[in-house]
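See the structures that follow.
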Structure P
Amino acid sequence: MMAQVALVGMPNVGKTALFNKLTGSFQRVANFPGVTVEKKSGWISENKERILEVIDLPGIYSLDATTLDEKVTKDFLLQKEKEPSASIFVLVLDATNLDKSLFLAFQLKQMGYNLIIALNLMDEAEKRGFKIDLQRLASELNAEVIPTSATTGFGITELIQSIKRHAQDKKLSQITIPANMQKFFRSPVYVNDIFRQVDLLLKEVTLSPLRPDTFSQKIDNFVLHPVWGILILFTVLIVMFQTLFGWSTPLSDLIENIFSYMGDIASSNITQPLIKSFLVDGIISGVGGVLVFLPQIMILFLFTQFLEDVGYLGRAAFMMDSCMRKMGLPGKAVIPLLSSHACAIPGIMSTRVIENYRERLITMLVIPLTTCSARLPVYAVLIGAIIPNNPLFGIEFLRLPGLILFGLYMLGFLSAMIMSLIFKKSLPHSSPSMLLMELPPYRLPKFSNLFLVMKNKGKIFLKKAGGIILAISIVIWVLITFPQIDGKSHIETSYAASIGRTFEPVFRPLGFDWRITTALIPSIGAREVVVSALSMVLSIEEGSDGFEKNMSTALIQQFGLGSLVALLIWFVFAPQCISTFAVMKRETDGYLWPSVMVGYTLTLAYLFAYIAKILVNLWS
């Protein structure tokens, strides 16, 4: 059996980045807890042969674990899991934050763990004048200490050699689990004793103390200011949404031209009408109508990862903490809500960092109101149809589409805050949790990491397009094409029209006819396919003028302003895809709360879409 190596450490010590260096695999590297929720596995290879399995355990501050992700690590360390424990434990410490990192080190030492200590971020610590007696530290902790830098790769070779030496010993750590374990770990005498040992050790091994990070402190004077900080946050968000439209246009045009060219080739070389329609209208136009928005989605991921790597995202969460607490959400909910702007599924899973079940439940219930990236293609098409691309007050950079997109994101976020307050008043009260977050120093992001994250997110979207979106596009094509009359397809008599007309009376007050209703149904599987569904229902194909332009023109001509604004508002509040429902069912262990989520979001979507239509009609 292959030896297992477990990476253990606090959040934000660079543990996942170290895991990537050891195994060569790529994962998301975050500056806050809650992203690495479950164990991740990889392998150390030699001559292209796997020799050691590496397990990246969720971050843990101490063995007095309270959150769900910390308990995964605690149970593994205390050998409570059914699977065998690791034979080698690598404890990752932050050299720039050693006083806090050493608490877990002393706990594991007292229990008898045979550790390898990776003293990570050593390059940053040395830049700030930190010098340490490594031999004395190793002697006091009874462990081999290896200085490393996961960012630069410094010390990785030495760490691998040390792991291989320990693997040859094939000895499991003989740990001693205290009686009445949880009370023991929380005992004031026990905790104070460890802090005392940490202070004594630091005095003995520190040769030159760590200089304060004055650079980060100076920036934080503005970024965390109660007035300037909020203005900076809003400026950053507005710039991001303006850029989504500006930078993505050339790339979107390129994708349009590629799919248009593919459609022309298929039309020229296929003579059988049904097969031609299947390839051109069903597959090429269906998938191409969604992939044209891939540049916007990838730019969104690029921006969020840049803000995370530079150290700003955690500070944005810190600034919003007090405001969110007044609305009933815990400070730790900032992280799930921010990550849900990419996708609600990891957002719901990352609520495991919230130890209070009531607060965790409220966070999961309001997460669907945050705007996920799957809604971006729908927003782009509808905004293009109803909002002119004019500058605001003559300022070229401030254009109306970007500002409207920013407004839609803010509408979703503010709605989540209001609903959390309602749930706070409705659900039984319990003791609130506290926000525990280590603000990282400002760092210049590595382009390679930004590129890898953007590439991996793009892969996930393409995989979705190749699977779910392709399947739904084919189903929509079948429903639109059949039954045929005299060998020809007629949209008015198709199966899709029958389904749409069945539900049309329910949605008619919103201004939705059977065509929009038909397009809404497949959105249960994936939000993005609404665009391709509408293109098929309206018989829009990729053309020389561009898919988005043709779609926008057809939409405003055939449905009018009131119906399109109602549809835009519908997607701000509408229930998430079926995958989100399934994940929430798993996290809450039942159908009750997922059903509540679907019920209240559906009600809000219908109500506010109706109000929006009435207001637009009165205004126009």
Structure Q
Amino acid sequence: MAEVTLPDGSTVTISDGATARELAEQIGPGLARAAIAASIDGELVDLSTPITRDANTQIVTLSDDDGLETMRHSCAHVMAEAICSIWPDTKLVYGPTVEDGFYYDIDLDESIRPDDFERIERKMRDIVEADRPFVRKEMSRAEALEKLAADKYKIDNINRAVGDTISFYSHGDGFEDLCRGPHVPSTGKVGAFKIMSVAGAYWHGDPTQKMLQRVYGTAWPTKKELDDYLQRLAEAKKRDHRVLGRQLDLFSFNEAGPGFAFIHSRGMVVWNQIVDFLRDVNRGYGYVEIRTPIILNEELWHKSGHWDNYKENMYFSEIDGSGYAVKPMNCPGGCLVYKTRQHSYRELPMRVAEFGMVHRHEASGVMHGLFRVRQFTQDDAHIYCTPDQTESEIIGVIELIFEVYQAFGFEDFLIELSTKPIKHIGSDEIWEMATAALSGALKRKDIDYKVNEGDGAFYGPKIDFHVRDCLKRSWQLGTIQLDFSMPERFGLVYTDQDNTEKTPVMIHRAVLGSFERFIGILIEHYGGNLPLWLSPEQVRVLSISEKTNDYAQSVCGRLKQARLRCSCDISDEKINAKIAKAHGDKLPCMLVVGPKEAQSDTVNVRIRGVKENKTVGLDEFLRIAERQIADKEVDLTL
């Protein structure tokens, strides 16, 4: 007999060798119907897997993230069979899940086009309706290599696989593919799906290899969830920051500098509002600000570890016969500033901010508007502290990050703790100590978090902050990285109470990450309708006729004296046309003035998104606007 511990802490006794499906049936018929996979001591497995020992076990359903991913991966296999049945010469490469869906890379000389999607989907529906079981077959690595000796793609996959046992999955009609699994019990468990797009993709991203076709799909538990997702995509398309950026004259790109954004004057208004706000928050949390050079010599990057761990993402130059690199990160320069003088334990913690411009060599195929650029500015900071100050400093950064996000209207967060990657510097002992400090701070703040194994920075573990926008899309923004290695590499020290030299702990932190990327996220989150405090043009005064042009200009002058960003439309256009133009420019507020307003020193206020307009005294409007700008209110209200 085996004793199984369930997620709620309760235990169930099962016979030796009972499968996860039998465990689900023993727990209850409702769970058995919903079950699609299981987790045994943290390992995701098929329901047909026997439980041979006492174990922590969870029955996985579509309401679980692992269950949704399993279903999507199974849908990828269904799509692969459909494609192979339509184009028998298809060679399958690999088909992983991605956020909100999956893709399959295939080698096929005939191009798959959007017109083919419905044909593929019809075949997929036939396969799902047939409700064929997914069957796992295992063999040794040698047997698998012999079985697939003629398929270079699968041979490569086998050679990259971990362990001596190689698994295959079939689901009827002779279709079988190399796969580590798990899968849903049968094709009938695959939910609502849609083929989304097809694109070119090099094998392992290597441009010297043959161009493959990458077919993307999405799958959801129900048709309603699929329809909701497609609606969100349609809304996201309308909010595309690249389109709105041009429309609102915020930024542009030019072939003279691919991946390098040109920020226009209106975009710089948004940029500077963000910088001013962050500077104010930093001051409140005890930060000072520095600025370090963009280009530094190669020796520095060898010392920091970037040369060995980040070289492929860097730009290089030569000055006076010596090698230099354009900085991809700000931290080494910050270390050099720290070393310019001696430090005492009384000065620690030192909180040092830098709005630093960095450059990273991104492949041309991955660049995407402001979201992925080759030059960007980070709201960077480094904290130098003693080991016993580490946890409290991390807590302080967490509080700062939450304060900033809420000011921008983000309140839905996901926190991840990323641990030691394969490529790293520093001893295992240091990594364990650093990881414990981060997890300890999260626990003290009573913050739920997810562990992201192996995704830490090469110099230390990190906490990553993800926010959800109004379309429920997740964006990774802030990060807190704990580093015991770089201070040692740079010989950073402080004089401790016992008059001996000690090495400080270094905390790397960013709140928004890339300014460029964050502005792109803001544009899409608000659909270009930026809050009053961020908007490049906060108010536009509209005169009803030529008779009130002088009053309109007077109102605009008083707004400017109050430091509001405003303009005045005294053109010959009809008032409805002026209002329509202001709406198209996504202004937060319009002040319409006619003879009645001029006579009473009032303004007729039209607030974006509000049907009713209201006439108020100009001084009253100024008080309301100034207060709401100071409070960083998202929506202007009277």
Structure R
Amino acid sequence: MDRHGLICRSIWENPHMTQREIGQKLMLSLGTVNNLIKECMALGYVEQENGKAYSLTEQGTEFLNTYRVDGAVVLAAGFGSRFVPLTFEMPKGLLEVFGERMVERQIRQLQEAGIRDITVVVGYLKEKFEYLIDKYQVKLLYNPEYSCKNTLATVYHARELFKGRNVYLLSSDNWLRENMYHAHECGAWYSLSHAGGDTSEWCVSFNKKGRITGVEVGGRDCWYMYGPAYFSREFSERFFPVLERYYELPGTEQLYWEHVYMEILNGDWERRLRHGRVSLPEGWEAPVMYANCQPEGQVYEFENLEELRKFDPRYQTHSDSKAMELVSRVLGVPESDIQNIKCLKSGMTNKSFLFDAGGVSYICRVPGPGTEMLINRRQEADVYGVVADLDITERLLYLDPETGYKIAKYYDGARNGDPRNPEDISKCMGLLRRFHQSGLAVGHDFNIRERIMFYENLCLNHGGIPFEDYREIRGRMWELMDWLDGLGRPKVLAHIDSNFDNFLMLPDGRAKLIDWEYAGMCDPLMDLAMCSIYSYYNIEETETLMEAYLDREPEELERTVVFASMALGGFLWSLWAVYKSSQGDEFGEYTLIMYRYAKDCSRIVQKNLQKL
């Protein structure tokens, strides 16, 4: 850290500061400040007239301008799973603390320091940040990998904003008590806070000049990384060649950008790059970063809602979360009694969280955006009403047939069914068979032809269908549906979404079947088909599943009906995934796997029909 630059910056910001005040601000001794000012005067940077205020000379101003900050990058792409259910509805950085959104507070502090070139890197609920463009004249940069990679990838996508420039790197969910930004910075730094006692934070060692010499996770009575960082152009020139190579290596997807810096300091970067068979430019030198030690209470990174409640009392009674307000109303407790909140699921259709209230554990389901168009919640409520007396599903407390919000008691010690565990398969198929034989009925069908046509139209109206051979495969699906319709098979109340994640295995040996969003009257073998493709089963595993359900070897017609239903199910869910992708959701290889079931299983059916 250039101490002459720090002295010049202090004088530029306030020429009336005394040496003692400069020392307190820079955490330097009075003697050190006195010597530094003398050195700056000898270099022609600083002058003092008649023993009064210090001022920068023209030469000093030119020197200080080499440290001028060019801009800031604010990381705001992540989901914030430890802040559910608030982050189901709002990105963490847009949550308010004492009536001011955290990201807005930092933008305002940057602008007060003269920093105008500000870019917010967005991903999750990116549209929520759009208003910042007009309100603060910031720019937005989209990170397409926000849902599957960590901040290493986020910084990688913003890398061009750092090269050849002096740039702050911030997290949108930090809260800074005092403005710690400046128009000039005299070396790369990371904000540090002090921990008394044991900590699991990223602990930092540094030398007498403040240069960081090591970082390790966990420590005792130490300074740790906490808050914003600053990348000088010199730091970025050395750091980004390593980060870019890390990004290209497999196994780095869940790394923070700080992992790269830590491994540079401890030497692990050489092993990693050598293993990945990549190298750095000749003459590369390790980047230098300094400790920027902050006083207690200056920087806050709220880990969860409980921490925020302690800091801002408003969150004890009112969190501005629809889900929290609903739970409070249904259970008749204040929001402060809703505790131990954990993200339980952020799935393809819904999100859910686990919480405690009054010593009892519950699950709240929050419908995903747009699901009101895809799922008939009133029909779902009808199914729950019909199956309630059968005692095979969750202990439901509340279900809104309009919105789809659901609250149920949590089964302590329960786990999801395992599609590779023979005992689980037997138990789950036995429950499914008993359910199908119960004689329960509702007034609506699950009509796969209608559902396929529905999603097909959605896809065609939202970017099209990308499969090259779609027309051919579509023709096969219609032939299968015509054949199945011609069989006139009986219908029962079927679950449709009968994947093993929806079977709960209880500690007392019982099994439960939950989440009835798609349930309706249908051929019972459709549940076997859906269970098979959800489990990514091959032909042999599907045969085993059929035997477990039927408690005998399947007949050839039954086997063919299952494979035909698997083809149609794969076709349906591939269209579903294509549509969801057009809405900004991405499910990786799921789309390809489902479409492959449509093609492979339809071929099996064609061969079987020649034998029947």
From the coordinates of one of P, Q, R, FRET efficiency 1/(1 + (r/R0)^6) of positions 276 and 500 (r between Cβ atoms, R0 = 41 Å, to 0.05) came out at 0.95; that one is structure P
Tell me which structure, out of P, Q, R, gives 4.0 once distance in nm of label points 7 Å out along Cα→Cβ at positions 452 and 524 is calculated.
P
For which of the structures P, Q, R does the calculation of helix-only ellipticity at 222 nm (-39500 (n - 2.57) for each DSSP H run of 4 or more, over all residues; to 500) return -10500?
Q
Given a value of 4.4 for distance in nm of label points 7 Å out along Cα→Cβ at positions 292 and 540, calculated from one of P, Q, R, which structure does it belong to?
Q
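Read-outs throughout are calculated quantities, based only on the coordinates presented, and are distinct from any laboratory measurement. No experiment lies behind these values; they were computed from the predicted model shown. Cβ atoms are built from the backbone, for glycine too; each structure is taken alone.
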